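Next up, some structures in structure tokens.
Nothing in this text is a laboratory measurement; each read-out follows from the coordinates by a stated rule. Since the structure is predicted, the reported quantities are computational estimates derived from the model, not experimental observations. Cβ atoms are built from the backbone, for glycine too; each structure is taken alone.
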Structure I
């Protein structure tokens, strides 16, 4: 069991908070089997609100798959309550926004996709279903009469002790 944190870093323009539509947000990850080293080229969607029954025991997990190369059954869970917001104060440095409990696999790449929520500073306007597929997003806040945006989004994974 290895705990791995997904960290993001971005520049925020007139945005106070950036966060996922937890627990329905789908984390799109590329995964690597720790048994044989096989890395998938396919994106795998992991959502906290969706679980699968494991064959061993009577537990549930958020992601369950058998490695195509070695046949090992691997699983991954989103640790409940580990979701965090990326704020204006976090700007330009990496911050952990979610922690995964990995058994036999580890994430190697993250695609932010759609389903983010951005809250504008001062006006408090909430922008739902923000699309970060291009790792940036721009909109206009009518109250502020300013553009708002997320730029230069980067991600990395770190092992949590």
Structure II
């Protein structure tokens, strides 16, 4: 996969993603948060085969889906997905947990660990949660990073 980035003065940034098949996706991220997606089949340079406009919220939700944040298989014990040397973990906020009632900004995230989302039962996914987001019992934290950083976070919790 090849990714090219171009600054568009007064507009935002344009990313061209070319995959192994030669197909391309052009993503224009406007300073306003709006996103434009255009799909070009391999060898087609003139007109996109498909185009889509997204709001900032829609783009973040789509990004969460592509990153594997929304779907996590149920398993016994810890669930981990390998991404090279990186992992994604789902950490549930259980009754009596020291996480319940804490703000996201107060979490002791070690360097190399990142909170991708909070999955709250009965509510829309909260991608890239605001530091003021208060965690509740039943929430599931979606955390990614190096195995060492994620394990250190789990130990600290």
Structure III
């Protein structure tokens, strides 16, 4: 089983969107038994809060229910428990490394590093554009799944 943790600043927008979009993708492809998926934050600002309403609205518009999800912070134990810690932007990488200390097993990647156009996923908390965030996350998820299927499930 491949264990994937999606990480953003607050765990209320991008990382829960990635978590639930990836779960949905895996179910539709019949691969949900091959993966364990979760999400977390690098900050403590939103711990215990539910998914941000516009992110929830976007997921609901796609028929994806994210109820029950509350924000939590990344821990050093996550490095042991997960095979991949996929962050949304370079700033998240800097912050996760403050928590983890180091990445000797090379588990930390930006989600879009797996795509043809590696880049950050803009924070919709500031941009307000959850459609672009959704599109960018899907691009990263599809590319990561392709990578995982080639490198992990053979």
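Ranked by distance in nm of label points 7 Å out along Cα→Cβ at positions 22 and 38, which of I, II, III sits at the highest value?
I
From I, II, III, which structure was Cα extents along the principal axes in Å, for residues 54-117 alone = 39, 31, 20 calculated on?
Source structure for this number: III.
Hey, helix-only ellipticity at 222 nm (-39500 (n - 2.57) for each DSSP H run of 4 or more, over all residues; to 500) derived from one of I, II, III reads -4000; which structure?
II
Going by percent of Cα pairs over 23 Å apart, which of structures I, II, III comes out largest?
Evaluating percent of Cα pairs over 23 Å apart on every structure, the highest lands on II.
For which of the structures I, II, III does the calculation of relative contact order in percent (Cα under 8 Å, 6 or more apart) return 26?
III
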